[in-house]
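None of the figures in this text is laboratory data; all of them are computed from the coordinates on show. What you see is a predicted model; the values in this text were computed from it and never measured. Cβ atoms are built from the backbone, for glycine too; each structure is taken alone.
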Structure P
């Protein structure tokens with residue numbers, strides 16, 4: 001409600017300024033065009049984020065220097081720190097990268113944003129930028145009408161650059177006309193008082209524009225037109241950096257835990273950098289003058305000197321924060337606490353952030369499915385057999401496990417299904433279908449999502465088989481017929497053996513021998529489904545069991561072997577290949 005009121009008030013004030021002072025129109029139109037260009041740039045580069053860009057960011061987080069470098073280079077290339085932040089949040093949420101790796105990317109992105117200042121100061125204000133912008137717009141629009149996503153992406157990038165440069169042109173023209181009527185340098189304030197006033201003004205402008213890059217472009221064009229002093233421009237640049245923290249905080253209000261932690265890191269980084277830059281503004285200005293002479297930058301080329309100043313204090317901020325990055329990570333984890341007491345039927349890895357990109361969606365779905373398989377399904381199957389899970393994963397011989405587990409555990413399989421499985425299963429299907437409908441997937445990624453859905457559907461069928469088996473198993477425990485009980489103990493032995501091998505298959509490092517055992521057990525199960533059980537035939541001929549018991553045994557024999565086959569198939573889908581469900585799969589374990 002407060003945000004809506006502020007926005008409405010801003011629109012009214014803006015309309016009043018445009019009505020009372022038409023000289024602002026060209027400048028503000030230039031800002032609007034530039035912002036639109038940045039939006040198109042981001043949309044254009046999103047097309048290319050599913051492949052090389054995501055892989056670069058994902059693989060660059062193994063070392064801090066790599067993540068900072070990658071964040072800086074990628075942001076400088078795509079001119080969008082917000083897109084890098086979205087990718088980072090999505091990857092942290094899906095567990096593809098660590099929080100410390102994500103912090104490195106965000107810190108690097110702050111350095112990467114300085115490329116905007118160099119682009120505007122060194123290029124946009126030095127030539128007739130409108131002449132370059134027009135061809136970009138023409139070819140950009142042509143490409144954007146093509147069917148192929150890559151060509152549309154190229155079109156948006158070209159059009160975005162065209163609008164970006166055109167915005168700079170109109171801002172420059174607007175300030176040139178504006179200075180004929182009003183000289184804003186009359187409002188210049190020198191000394192630390194001026195630094196504080198103009199830093200605050202930079203924060204306000206960035207909060208309104210929601211983009212430090214746009215604010216910096218505005219400052220540079222005003223500086224080039226002689227409408228602000230160099231000293232005040234330095235303070236405005238510091239304010240623009242600090243102002244992005246408000247944008248980050250507002251954006252994180254509805255974000256997940258990863259988003260809030262990154263917004264917190266962004267806030268701390270920019271506040272620390274801003275304080276240091278304010279405290280050292282005049283020594284840093286002298287350093288800029290010294291470096292400018294070495295770099296052959298004219299002493300009166302204030303736009304390039306401002307770009308250099310902006311780069312220096314951002315790099316300085318990163319250098320200050322590097323020694324404290326582990327402490328910062330610990331603080332963020334403690335301050336933004338993740339909900340650890342999630343309900344048993346609440347998804348553990350799925351959230352809106354992971355749906356931004358295919359690889360993060362697939363990673364989260366695989367983890368959620370694995371969690372469901374090793375917890376809910378494992379428990380339901382084990383308890384459905386009247387066996388404790390700790391006995392299955394122990395070193396106790398399976399014969400002894402069966403012998404000690406003859407007491408009815410009074411398990412309600414259907415209740416366990418609704419309590420521990422169904423809700424998460426529904427969420428997994430919803431996210432998988434959403435990804436297939438809304439994300440641009442490669443054939444391999446689409447097949448991976450189909451495999452995830454198949455694995456979950458098989459788990460539902462396993463639970464249904466367990467439900468039928470548990471009913472007749474419980475009956476055999478209560479009936480005084482040792483032959484019937486012996487047959488059901490044989491079924492339990494088969495399934496317990498499979499569960500134990502699956503447990504070792506997914507937990508041991510050297511999985512080849514367990515993979516071979518599972519393949520053999522699956523083969524046996526398939527053969528047993530086709531063959532009648534000779535031992536049951538023998539019991540019928542000798543009248544050792546009733547026809548009702550025989551009917552249940554035949555049905556459960558099929559159910560057990562079918563369940564074994566499905567248990568192994570799900571394990572192979574989820575654990576048989578390392579990263580097979582990702583775009584850059586690395587092959588077999």
Structure Q
């Protein structure tokens with residue numbers, strides 16, 4: 001127990017320090033986590049963490065990571081960019097795999113080892129890619145949609161690789177016939193697992209989570225998600241003989257299809273970040289710097305494939321398919337790195353002696369270099385585009401196949417959007433008035449039964465806590481014109497306003513509170529106008545009294561305006 005606590009605390013503590021330093025330097029914190037693993041490894045002096053304990057805890061992080069990937073996997077998003085994402089991911093993965101096979105063969109290893117290593121470096125990091133797009137506010141742009149769709153296709157390939165490696169190399173399958181039978185048998189088991197998860201799990205999981213949600217307990221909901229992710233992952237391995245990663249991925253897809261997807265992401269999955277950090281720390285612990293210096297050529301070749309060949313392949317295929325130069329450069333830059341899935345594949349390959357220690361060492365070095373450089377590549381896209389634009393002949397050549405904006409987003413015909421938090425009596429009235437005046441409102445509500453009733457009635461309703469960015473994003477806050485807080489909790493209101501402002505600085509925010517003294521806090525948080533229950537009662541009473549004693553409409557209006565100035569805090 002002492003070793004467990006020491007490893008957990010020491011690994012996370014060093015990761016915190018180096019992750020913070022990496023972030024302050026403008027790099028991905030993942031670089032710091034990998035370096036933390038190197039610091040606490042047996043290859044460096046000082047404190048040495050227990051690698052086996054770190055790996056066991058890291059495996060929980062991998063399962064939760066795969067659950068999160070499944071949670072956010074939506075076929076409709078993939079279908080929206082299938083024209084570029086599917087061929088692009090196939091071509092880029094094929095280029096990385098074939099080059100790796102040639103490189104590994106040149107170093108004296110087999111074609112099979114080269115193929116597994118190539119599949120490991122073919123997939124980019126979800127964490128790094130998303131962070132780059134978010135930092136540049138490009139996540140919800142055409143470039144962001146293409147990059148995410150591309151990455152989803154790569155993730156699907158990787159899931160199949162994780163399933164097929166044990167099936168092919170984990171048994172007695174040595175001949176072509178035996179391998180074929182292993183593939184067929186594995187396919188049948190995967191089909192059975194998918195059917196069981198979506199038929200039985202699709203019926204049982206939403207009902208289980210509905211019962212838990214109705215308790216109002218955040219702890220029980222968090223526990224339920226954790227049990228589902230780990231339980232289905234373990235069941236997949238125990239009863240269906242496939243990887244726990246695939247089971248977790250499917251469990252995430254089932255939850256993601258329900259109204260609980262955003263709450264699962266915001267309330268329950270943050271714990272995956274701590275375990276995911278330990279995953280990177282455990283990877284860094286395997287890095288042998290002395291071994292790299294003794295034989296650096298494999299690492300240099302791998303780095304070349306990841307930061308030169310992969311982005312170049314992405315740029316070429318994107319341009320060939322008729323996308324503008326800026327889109328091609330952006331997609332190539334954001335995919336010029338490797339991360340968590342690469343290590344998952346390589347770690348599994350090491351278990352079956354398909355990836356040697358030298359190759360894994362090269363993989364860690366490549367991850368550190370590529371994760372460090374990818375944000376810098378992305379920042380260089382606009383300067384490169386400006387440089388090309390100054391050369392008309394080159395510009396026309398590189399944009400010659402653009403077919404009128406295939407990457408452009410199509411409008412939905414809605415010019416005014418609103419997000420309404422809370423659907424009590426005030427929220428219901430506001431929604432009705434907004435719809436009568438040409439707005440398309442999306443309702444955010446914590447009562448799961450209310451959300452279901454609204455969706456069944458054709459309304460747009462989102463279940464979740466509005467103080468979480470993921471819930472506001474799912475409600476479309478980035479594109480909304482106005483945010484209405486019809487609930488009266490000032491603490492939650494301030495958090496919602498701050499998160500909404502970070503997603504959409506131009507959004508107008510109108511808030512409600514019970515007490516006048518709370519209005520200043522909401523205004524300070526960024527609200528444009530705040531209405532208080534106390535103030536409205538005082539105003540209504542004054543208007544009633546004046547009217548009953550014969551005051552003229554002009555007198556009542558003048559006095560009402562004076563009361564508003566005195567009682568109501570408004571801005572803008």
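At a glance:
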quantity	calculated
Read-out distance in nm of label points 7 Å out along Cα→Cβ at positions 14 and 462, computed value 5.5, structure in P, Q	P
Value 65, 23, 20, calculated as semi-axes √(5λ) of the Cα gyration tensor in Å, assigned to which of P, Q	P
For distance in nm of label points 7 Å out along Cα→Cβ at positions 198 and 230 computed as 2.8, the structure of P, Q it came from	Q
Distance in nm of label points 7 Å out along Cα→Cβ at positions 86 and 382 - structure with the largest value, from P, Q	P
Ranking P, Q by distance in nm of label points 7 Å out along Cα→Cβ at positions 118 and 238, the structure that comes out highest	Q
For 19.2 (mean count of other Cβ atoms within 10 Å over residues 110-117, calculated) the corresponding structure among P, Q	Q
Read-out relative contact order in percent (Cα under 8 Å, 6 or more apart), computed value 16, structure in P, Q	Q
Structure with the greatest value (metric mean count of other Cβ atoms within 10 Å over residues 38-45, set P, Q)	P
If helix-only ellipticity at 222 nm (-39500 (n - 2.57) for each DSSP H run of 4 or more, over all residues; to 500) is computed and equals -24500, the structure in P, Q	P
Among P, Q, structure where FRET efficiency 1/(1 + (r/R0)^6) of positions 166 and 334 (r between Cβ atoms, R0 = 25 Å, to 0.05) as derived comes to 0.20	Q
